[in-house]
1. Looking at relative contact order in percent (Cα under 8 Å, 6 or more apart), point out which structure of I, II has the largest value.
2. Here Rg and Dmax of the Cα atoms in Å, for residues 169-312 alone was calculated and came to 17.7, 53; which of the structures I, II was it taken from?
3. Kindly point out which one of I, II the value 13.9, 40 was derived from, the read-out being Rg and Dmax of the Cα atoms in Å, for residues 153-200 alone.
4. State the single structure among I, II that was used to calculate FRET efficiency 1/(1 + (r/R0)^6) of positions 233 and 321 (r between Cβ atoms, R0 = 35 Å, to 0.05), giving 0.45.
5. Where does the value 20.1 come from, among I, II, when mean count of other Cβ atoms within 10 Å over residues 281-288 is the thing being computed?
6. Which of I, II yields 0.99 for Rg/Rh (Cα atoms, Kirkwood Rh), as computed?
Structure I
């Protein structure tokens, strides 16, 4: 089955406000699977329900996610646990300043052949050839190596030397960044940030959750996670998500919302021209629609609603809005700007 990127295959020709009967059954199945997955993840992950939901939205929408959080918040464990619950092949890449592109994609190695004295080059695949790839501390490696992920994230293909190979389906890149340690790091360029569907902020646990962490992680061995979802079923559910109906006014609201972030347009709010250098592009529109479809399904809805759009607006837009010095001097972040834009559209 062809695994289209959201940019190349996000069109919705759905004229009906109701899904087909078989899609209704699949939506109910996926909602039940999601409930069981949360139960399995709770065996090793304390709290982080909002983060888990956003990751599942990305996976169901065939998107990639960038997790931002300080060390020690179980970001790596969470991603690994999700791959276990889905019975998917998991690969972890620890990004370092000396990491080369071939360390990710693979390289040709001279090997002995069946014929004595004769050698030939054989391509050895790198860790990118997995269903879920954890790019740990992605901003710790130079842009040349960061760029090795671009083709994989956008086209689900890898080019290495004379080789051009398809990546396995399904395929997701879940990357992490440390927001407090900036020395020796290489910030991701906007073109690569735009490839991530969501920027997910991973916050500290609550006091009660931290007490649970202390109790449950300092004793015996943690419980094993049982696989809930196969790769074949996930691909089928992804197709169902893309067929979720979207009312015309939702399309209009999303386009209006994204266009309000662009300071060059005449109908933008005054605070946009004061604080924003560059706004979100058309990919934000597509990801908001796809994210809203996935969230609607996970919440048991057969139709995208405005609350689904509001829920995915911040993780879709926050890394696509470039603030200026004026905003930084006033302590205004892109997340604050998204809140203001949402409030403006609700008032309108």
Structure II
């Protein structure tokens, strides 16, 4: 089992300073690098203070100058917002600047709020089709003289300029949920990243089952599969309960952004009342405690051992949570010092 950090700037109130938030984000990434994590993942989002990440390549290039060993991945780039030539070129340029440390996590996108603003009329189905046309073009563009005549993009023979440092280009990971997405990824030789949310072990099992089923229909090498999960390593049982309460609040806001029904002003969504959060049973603290990777170090070890036994190759510590930086750092330190050694 390998480990990585999934992190973004997150701004919850108008009084938080962006520069301070970025400095705190960098500090978490440096902890991951110094602690021996394999990779850092940061994604792409637009117009949302909840998750600030307008261009992951910019952030990853900066991180390459502030870290030493860790791999640097887009987690995830929203493929339908990119032209294939632009995506191949920017990824290759980032790979050159970082000395060959880039990996590409790719997805169709999840928020209708972003679709409305970045590509009006786009829906999840078309976004998925655009991703399926674009991603298989990355390696041919890096190889050179790739021409394409497709449903969404057409261009004459084109070569990515520059070409990436890594042979065959940066590894590509696809965010997958349904069986067709797993098959698309595996059959194209892409790795898979899955994100169970609040449906517990049953969802973690079913996502692995879908990956295994896709691998059984593919004659090539078995790709890797990464489990991305919200994680809090607590100092004791009371601290674990507090972490569950904080993640309950995070998921209430996550759900509000996803539903795209509440007013947004200055990039901040309308406040959700304590009463409304208390009435949202699906995201209650005890559900978070049951279904996410929350607990003392030994409890987290036991959970991740189970994921490892299922066949997951990488566990990505999703640290976005609305918690204070101090609490994030304390949890990450316990993960590095007390959890990761159990897997060496």
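The numbers here are math on the coordinates, done by the rules we state, and not lab data. Computed from a predicted structure; not experimentally measured. Cβ atoms are built from the backbone, for glycine too; each structure is taken alone.
1. Values: I: 24; II: 19.
Comparing I, II, the top value of relative contact order in percent (Cα under 8 Å, 6 or more apart) belongs to I.
2. Values: I: 19.7, 61; II: 17.7, 53.
The correct label is II.
3. Working: I: 13.9, 40; II: 15.1, 47.
Of the options listed, only I reproduces it.
4. On the way: I: 0.45; II: 1.00.
Considering all the candidates, the number was obtained from I.
5. On the way: I: 20.1; II: 16.5.
Attributed to the structure labelled I.
6. Values: I: 0.99; II: 0.95.
Here the read-out was taken from I.
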